[in-house]
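Each reported figure results from applying straightforward, stated rules to the coordinates on display, with no laboratory input. What you see is a predicted model, and the numbers here were worked out from it, not measured in a lab. Cβ atoms are built from the backbone, for glycine too; each structure is taken alone.
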Structure P
Amino acid sequence: MKKINYTGLFGALIGFIGLTVFLANGSISTKPLNAINGLAFSFSRGAGLPEVIPYALSCIVFLVVMALGYYLFTILSMKLLK
């Protein structure tokens, strides 16, 4: 793999850890599953959705944040390494 791909994976990891810490109120020791459950609970209570939909939305939110981190860090590394 190239340096650019490693940098992108690092960005995805930073996005995942950042969202987990943000949803866990600054606690690093909390597991990511607790962050997903908390986000699903917020979707469930706030929108009154059935049980499966909030969990799917929570997973989608985590995947989108990781994808954004990957693409932003990839673009940043391409500009810096050239």
Structure Q
Amino acid sequence: MAMSPAERKRAQREREKLTEQERKARLLSRRIVTELYHNDDAALRRVMARTGIEEEQDLISRLIRGADRMPDAELADRIRIA
């Protein structure tokens, strides 16, 4: 059921009251800490430069979503190394 304008505004005000940490806690599913080898880090930086994306997390999220939308066969072709 759709919310009325008053209900949407009330929800918006509640969201605006949250601190940045509380907002992040509501959105975050989990944290992944990764160590990168020099070549992987260089590749990440090259892709960021080519795409104009300035934040590593933004690029990684976009790559994950793009891979998720690929058909299985295409994903298998792209993910294969060698």
Structure R
Amino acid sequence: MKTLKRKFPRTTVRTSMRKMMSEKAGAPIHLNKNVELLTYLMYMKFIQRLAEKTDEVARENKETVITEEHVNKVMKGVLKSCQG
């Protein structure tokens, strides 16, 4: 079986996440071994929802190109729906 090359260094992502979270919490943080993968998947789901909602708004306005205004209209609602 062929192994896949990772797109990003997992240790670098893990280290930066641990540092950021420790600064906010004020104490060392222990992370699950797949936390960077889960974070990436959540990010991709957010981008997918944002693209779908933005496309809906553009179609309602009978436009074929998604613009910055369309993204700004739906950003707040998508952020609220993605918070856990």
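In terms of FRET efficiency 1/(1 + (r/R0)^6) of positions 15 and 63 (r between Cβ atoms, R0 = 25 Å, to 0.05), the structure with the greatest value among P, Q, R is P.
Of the structures labelled P, Q, R, one was used to calculate volume of the Cα convex hull per residue in Å³, giving 181. Name it. Label of the source structure: Q.
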